[in-house]
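Next come the structures, one after another.
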Structure P
Amino acid sequence: MMTKYNDNQAVFDAVRTHFTKPGARLATIEPLTTPDNGNGCFYRDGKGNACAFGCLIPDEMYEPEMEGRSTDEVVTLWPEVRELFDESVDTAFLDELQSAHDESGSLSQFLVALDCVGENWELSV
């Protein structure tokens with residue numbers, strides 16, 4: 001059975017748990033340029049690592065075509081991914097988690113940024 005994230009707190013807890021496991025690493029790859037010359041996101045880096053949003057997508061749902069798309073696009077174009085999240089999970093929150101990941105240069109920096117996102121959304125960190 002797939003995990004269903006009931007609220008922003010459940011998402012936050014899952015991301016924090018993923019990135020505090022022994023050996024956890026940020027997904028790192030050269031910046032992706034999308035066809036409109038915007039910066040996209042890599043949800044998997046090809047080395048077994050995932051980003052803050054990508055770690056929430058089960059391997060069996062992941063498709064390479066997701067790469068370079070925003071979290072909003074992924075949950076719109078892949079309804080099965082949207083179904084992982086209860087309606088109370090705010091896509092703006094998912095975007096902020098992803099931005100915290102993309103703007104961090106190290107795992108420790110990301111964990112600090114992750115806690116800031118959690119605090120901004122009034123979650124237990």
Structure Q
Amino acid sequence: MVNLQGLDCGENKISDLEPLRILTNLQHLNCRENKISDLEPLRALTNLQGLECWENQISDLEPLCALTNLQILFCDKNQISDLEPLCALTKLLYLSCSENKISKSEIERFKKAMPNCRVDS
């Protein structure tokens with residue numbers, strides 16, 4: 001399983017991503033529509049290029065700041081208010097973050113910091 005490159009575990013009532021910590025070759029993860037609140041187990045998944053974690057209970061994106069290969073992030077319908085942790089992700093090309101607690105000024109700050117990233121909010 002450590003060589004797994006893609007995983008879809010959406011719509012499974014998952015609350016803990018800890019078992020995924022060892023999947024360091026993972027490139028695409030879909031964990032949408034679960035009960036996830038903590039993304040910390042994903043911190044070491046530096047090969048991740050695409051992450052769909054929409055419709056969960058996530059409030060903190062800081063664990064994603066080391067995912068320097070991340071290109072696409074869907075994090076709609078969570079409790080997120082701060083996009084600052086994503087500003088280090090220079091390869092990020094697309095961010096979908098609607099239906100969160102993100103202010104318009106935070107969106108504008110992010111767009112200025114990440115001009116090559118398309119943002120849908």
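Some points to look at:
- Source structure (of P, Q) for helix-only ellipticity at 222 nm (-39500 (n - 2.57) for each DSSP H run of 4 or more, over all residues; to 500), computed value -11500: P
- Test item: mean count of other Cβ atoms within 10 Å over residues 63-70 calculated as 19.1, pick one of P, Q: Q
- Here distance in nm of label points 7 Å out along Cα→Cβ at positions 47 and 111 was derived from just one of the structures P, Q, and that gives 3.6; the source is Q.
- Identity of the structure behind 18 (criterion: relative contact order in percent (Cα under 8 Å, 6 or more apart), calculated), options P, Q: Q
Quick note: the coordinates plus some simple rules give every number you see, no bench work behind them. What you are looking at is a predicted structure, and each value in this text was computed from that prediction instead of being measured. Cβ atoms are built from the backbone, for glycine too; each structure is taken alone.
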